[in-house]
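Structures given as structure tokens follow.
Nothing in this text is a laboratory measurement; each read-out follows from the coordinates by a stated rule. All figures in this text were calculated on a predicted structure; none of them were measured in a lab. Cβ atoms are built from the backbone, for glycine too; each structure is taken alone.
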Structure P
Amino acid sequence: MAQVIADAGPLLTYFDRSAVLHGWVREQFKRLNDPLLTCQAVVSEALFLMRRDGLNPDWLLEMIELGDLLCRFEMDREIANLRTLFRQYDNLPVSLADACLVRMSELHHDSVVFTLDRDFLVYRRNGRQKIPLLAPFA
């Protein structure tokens with residue numbers, strides 16, 4: 001399978017047994033062999049949502065500590081590209097996490113974005129290319 005870039009939704013849903021898509025997300029994780037890539041903005045969002053939903057944030061931090069989830073995005077080097085993405089999607093409420101994931105998909109050509117967010121059907125990498133998705137609606 002291609003390199004997988006993780007959004008906050010699947011990370012949260014993996015740990016939330018009451019989530020509607022929990023079973024689907026768990027099945028996807030079972031199929032994945034390599035560590036997932038993500039960024040600090042996604043981790044921040046996921047940790048916030050886990051706290052809000054009464055889930056233990058240590059579970060996600062342990063994934064990072066064990067090397068199952070790798071934060072591999074240097075935002076300070078990508079500011080110009082992120083600004084371009086924010087301008088491109090000024091009609092959507094694009095989050096920093098989403099913009100970083102779009103940029104990561106540009107940097108990792110053979111990647112798929114693991115998401116539950118339908119906005120990724122609208123986002124494009126390199127201006128016009130659909131982003132390959134691992135999503136229940138893809």
Structure Q
Amino acid sequence: MKFSCKTFFDITATGITGHYKSSRIPFDDKAGQSIENEILWNRSRNQQRNWETITQLLSMRTQIFDLIMPKKVKHVWEFEFEVEAAGVFESQGDPVGILLIDADGVPMLTGLTEKQGIKSALVTKGENQNIWFNKLI
């Protein structure tokens with residue numbers, strides 16, 4: 001089964017997974033962002049942390065595969081992924097119902113390049129919704 005996810009949070013997959021190392025400066029992270037100082041390193045690390053949070057959330061109930069890295073389109077990050085088990089995220093006829101329950105209220109880092117004014121946690125319903133999941137096939 002294939003799913004998509006869209007969010008207002010900056011979930012850029014940068015590949016920065018460790019603490020600041022001045023000996024590595026300058027370089028480009030996996031997203032192509034130039035890392036020239038500790039501030040840029042930490043921003044890139046926090047973007048990666050948000051990406052890791054989302055992938056860990058998805059992996060709580062099943063293995064994900066064929067993960068397409070997130071891309072920013074205007075002020076929304078979007079990506080796709082697949083799972084083997086049909087209905088693993090289904091609840092009461094909603095194919096993503098379990099994801100909505102699992103994701104709601106999960107803390108996220110802000111102050112990156114995300115849409116301004118969003119809460120610092122995932123909101124899956126209502127006027128402040130900032131993440132969407134959809135079953136594709």
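A few notes on this one:
- The greatest value of FRET efficiency 1/(1 + (r/R0)^6) of positions 80 and 128 (r between Cβ atoms, R0 = 25 Å, to 0.05) among structures P, Q is that of P.
- Given -13000 for helix-only ellipticity at 222 nm (-39500 (n - 2.57) for each DSSP H run of 4 or more, over all residues; to 500), calculated: source structure among P, Q: P
- When distance in nm of label points 7 Å out along Cα→Cβ at positions 16 and 112 is computed for each of P, Q, the one that comes out at 2.3 is P.
- Computed 33, 21, 14 for Cα extents along the principal axes in Å, for residues 64-103 alone - originating structure among P, Q: Q
- For Cα extents along the principal axes in Å, for residues 40-95 alone computed as 42, 24, 21, the structure of P, Q it came from: Q
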